[in-house]
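Every number here is computed from the coordinates shown, using simple stated rules; none is lab data. Please read these numbers as outputs of a predicted model, since none were measured by experiment. Cβ atoms are built from the backbone, for glycine too; each structure is taken alone.
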Structure 1
Amino acid sequence: MRNQVNFKNAHSASFRDPSGYVFVDNNEIKRLINPIYFKQYKALTVSGFYESLFKNNLLIRHAELSNTAEHIIIKAEKIPFVSYPYEWSFNMYKEAALLTLKLQKYSLEHGFSLKDASAFNITFNRGKAIFIDTLSFDFYKDNSPWRAYKQFITHFFGPLILAHYHGSQQLKLISNFIDGIPVKMISSMLPFKTKLSPVLYSNIHLLAKLEDKHNEDYKGEAKEATLSKNGQLNIIQSLYDYIKNLDLKEHSEWGNYYDKTNYTDNAFVKKSDIINTWVNTIHPERLIDIGGNDGTFVRKLDGSIKTALVCDIDNNAVDYNHKMVKLNKEKFMYPFVLDVLNPSAAIGLNNTERDSFIDRITAFAPDVSFALAVIHHMSLSGNVPFSESAKFFSSFSKYLIIEFPKREDSWVQRLLNNKADFRDYFDFYNSRNFELAYSEYFEIAEKQPIENSQRILYLLKAK
């Protein structure tokens, strides 16, 4: 049966669910539904449950292609670029958590329940979080607790609480714990005072204790727990209210970043004008801005971009960008967190369940890439030779607009001074060596100094 739908093209992350699996057919995203899920699928369809979620942009829309006794095949709307939880900013992560709780509440009110609450069931599309696992809904059974409750704690609530107390880097732990951060680990990492919070004690610390007790008392017989629907709704509401009020207590250099780049107002405008002129000669539909901070230069483009990815290592910059995307309804822009010196790797079983950043950006195939305030950080902070950064950008860039701060630039001087006795090692850092290294992969289409600054803009075309 699976061979009839090209199972060899099935997505490597979809083998876990017996209800069905996702596969790629002619670059379209399709899902095969097995008979074990027919009853639920029909009820979700006939009741209007799916349609209601579609209309409210809570669930990725799908269309039914075929319906036989052996299988049902649906085609899902294709998302231009799928980001993963470990690439979300704090408030993006919060939004995903709140969406999951909102879906569970709505499901309970209509006779259904989420059977899993994986953070990987959500991504971002058109400026907001959206649920993408169509087969995650099951029938609600009277007086049964939420089957995915613990998964929600280990995928959402725990990571957010850790980030609240220890910083946004904690959100990246989910890349090492694809099935959720162990609740005992979460509990052990939190301050003692969190045990005085009824919400944190009952949903994390007590849960960790009960897990220990269950392991000690286990004799091969599982006891079925009970919980009224109202009881479950109360838990969901308390989690929702707590998460909604969570904030992040960390600062970054982003807030006054542009004040530190020694641009005059005129130089800033000139830089934007040059970028605009070059972009308008390329007429791109897809763009990525590597190290794009809060998306400033993408917003200054006067042409129309169908899809713009803007990534940065700074959580606060990405958070602000995401806020502006929602406020301005900029559905074309996709912010996410990325460390250019350590892009997201392929992880999971056989290292194929979650695709690497390189694989995803290569598939996205941007018409133009921006690297406007990156190369000096890569070269001087990360000790990356020009040849290696050129190789990185050439792996996915048709055109590359890259900014080179000269040695005289104040930020470059600051980075060089940090090298102390090793400063002389970085004598290679100059525009001539930059051009030689990048010429192996790119042709220099245009080169323009930015007036009133110590920076040069290059328009490079892949060879």
Structure 2
Amino acid sequence: MTSLPDAAYLVLASRVAPALDGGFAVAVPWRVRQLVDAGARHPLLLTLDAGDVATHAQWRDELAVHGMDAAAWRNLFDDAQHDPAWLFAAGEPGAADPEIEYREVRDAAGRPLIDLPVIPNNPAWHLTTAPVVVHAPGGDRVLAGLRGLYRAWLDHVVAQQRQGDPERLVVVICEARQVGELLVGWGDEHTRLVHTVHNSHLPAPYDDPDAELAPPWARWLEHVHDYDAVLWPTGAQRDDVAARFGADDRFFVVPNPIELGEEPVPAASRSPFRLVMVGRLAAQKRVDLAIDAFARVRAEVPEATLDVYGDGPLRDELQGRIDALGLGAAVTLRGRITPAARDAVYDDVALMLSTAAFEGQGLSIAEALARGLPVVAFDAKYGPREVIGDGGVLIEPGDVAGFADAAIALLRDDARRSRLSAAARDAARRFAPAAIQPALVEALQAAAAHSPRHAAS
């Protein structure tokens, strides 16, 4: 395999919070690990949220289970509290806007350091140029909105990476759409801006590639050809975007990897009537439809049970639905689960269910397949079809009766479940880190080999 371009690599995310960000908080640390495995020297994970130092430390500890080195993680506001010299230097003399509410960020000694503008009822709040106020020793200074703040910090980090070598190539891999649109046009001739995609860009009902897009996606896709490479989690999404917005030789399919782990247990040793779901209890995952389908499963297979792992804003609503359907003894909302405990569950159950309305890739599906666990899933754009392969069954999105019937048929057919279990493990091998790494290296080579697009625009 050809090598990764010699460069400083910065993986940029708005936030990486294990308890809040679902699969994103798995995929982003994996990106850093893959860079290390491909030969990158000390890549950094950069985050931009204004959480406190203690919270960031907790998140670092929680992500250690995914192989994330705490020393590789930096946060803008942690940096500013530790040494704000770069912040003071970047600002211009000025003052707060008296018409705007501000959120105060203090330094390590408890003194006011930064005032962040609060822009309510504006979905494009991050694009405003409302002044960010910096309380510098010689008087207040301002930056032009979050764009000015983020770019100032990146300029500072890039300068640190280039100490002694002002022409060192720096590759920034942006993992957050709201941040990526603020960085279009940023950088010098020795920087490259690569952007990743983590979810479907389609509006409800998430199945029409030509539908009118929500403003955040519409804005980002206006600039999709301005990045030095774009990493798509599936070929289907890349192709839909290319058909609508134009093909691009810098579009690459680079799925998120998973850890395969040891060989899974045979299907015959699993609990034959136990089903599982794993994912946030949020609208995207449509757990309500899984509960409805399971009511039909339970009527046909009285021994069947369903454990739902994950947490989120719909927990109480979903519990109410379980109770209303009289499924309290059969369906259990188990809460969050650690990767080690998750694999133990996967090794015991008969089937995994996925009723998501849309996906980027579907990491939990791939993780289940790796444990030899067959999956019954809605054929939602964009992940399940490319991930599952022959390791499960795809159902037309929203077809609750068809979904239930597929699960019932598999629970009654031990031989077929065994065949799907073997195929599941084979399907998962396509997402092992070593299998994904060449695509990532190819994309970064292409970005490095050409002049930066911001320099050409």
Structure 3
Amino acid sequence: MLLKYFYDPKLAHASYLVGCQKTKEAVIVDPGRDIDQYLETARREGVKLTAVAETHIHADYVSGARELADRIGAKLFVSDEGPADWKYEYADQYESQMLKEGDTFQIGNIQFQVMHTPGHTPESISFLLTDQGGGATEPMGIFTGDFVFVGSIGRPDLLEEAAGIKGSAEAGAHELYHSAERFKQLPDYLQVWPAHGAGSACGKGLGAIPSSTVGYEKRFNPALQYDDEETFVKYILSDQPEAPKYFAVMKRVNKEGPLILGDDGMPEILAPDQIGKLESQATILDLSTSAEFSQAHVPGTVNIPHSMLAAWAGWLVDYTKPLYLITEAAELPESVRVLQKIGIDKQLQGAFRRSEIIEQGLATESYQVASPADLAPRIEANEVKLIDVRSDSEWGVAHIPQAEHHFLGRLPEHLTDIERTMPIVVQCQSSARSAIAASILQAAGLDVINLSGGFQAWLAAGLPSTSTVQDNVTCSPGSMKACSLEK
């Protein structure tokens, strides 16, 4: 048997190639949209990709299942569990087998057995793998998708938080408890191959190592230590990370069937003078560094640095509007791939070279960056409005007393709530996210200043902060470890 592991660090997404070396056939489990990596690996290993298997309808990235079915004729093995609203609508366009609890399918001499594991989503299934070509009669491992991770378990609240399906979070939590109880009955020696690692928003506290075993997770996974259903439900629904709003889009796209990319090229590179002729509703996204953007940019543009694109484009790009990029030619292909992975494809209408924009004198706007020492007296005197754009959990640990909280991912929805009679100071943990926020607020017509170094620099300067978690105690440089979080 051949097992190859693929990991996309931008999306914390894991996928797998499983091949039978006797029959030279292979399947991809939970593929991402960038399928060239699978085709190249299959070619190198001397196997033919004949199938795709998915554990569920993914919400955090665009699946590559349809792309593989369309481009190379791969057979689809996908879930037929769950309610009618969560069925693969495009599967009947291709050769496919709809799977339910207890079903099996073969890739050469490798058997996959379906285990229905609802909770994260109603249709979620896992695959028990048995290498019959090697003489085995029992499974050696399980592909858990977003059900069981290393050190964590899939969150059940995404359908409610991101897709707005009321009441689904608690119902999913109860289903997840029973799925976890079934998982605990599996043999300890089984290897566990999940679809995500650390950094994914599909669960809390995911581990950074690629695989585990059932026995290890039973002993040390916090979510698998509960024997009481209600206590488990309370645990699993608390302290989950913010659910990116684009998850609702991904769920629909992967259910209906993503756009086939084929061998389409890059978006057209437009002449600099075209930037002033774009429709007023278009979004212009500048991918330069925050330092470059703060010094010079085109008025009305939003800045998400290339290195932060995967984390924030899904939150901040309007999927209903045309999108244009400002970047350099060398970065454009990877930027486009990142956007395609989260479903931004047909919206992308063109791109501009930043160097040409600068040369033509079109980057006429800037914003101020100032230190905590410079801004603290103005904040104290109420001469500026301070906005903290960190997550809810970071805000809860500690924040600057005068700050108003608006999480970056939801900032565009609350622009009308922000006072416009004074300059706005934006702040995060290190000033990276607040730089994005500064661009959003400035594009909306506000006078903005980015707090250099963020909350870390504020504490390092010996300036006060309060904590809602620690009974509003005052944090000082000596208590930084307890009062602050990493970026």
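Listed values, structure above:
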{"item": "Mean projected area of the Cα convex hull in nm² - highest-scoring structure of 1, 2, 3", "result": "1"}
{"item": "Structure responsible for 3.0, with distance in nm of label points 7 Å out along Cα→Cβ at positions 86 and 438 calculated and labels 1, 2, 3 on offer", "result": "1"}
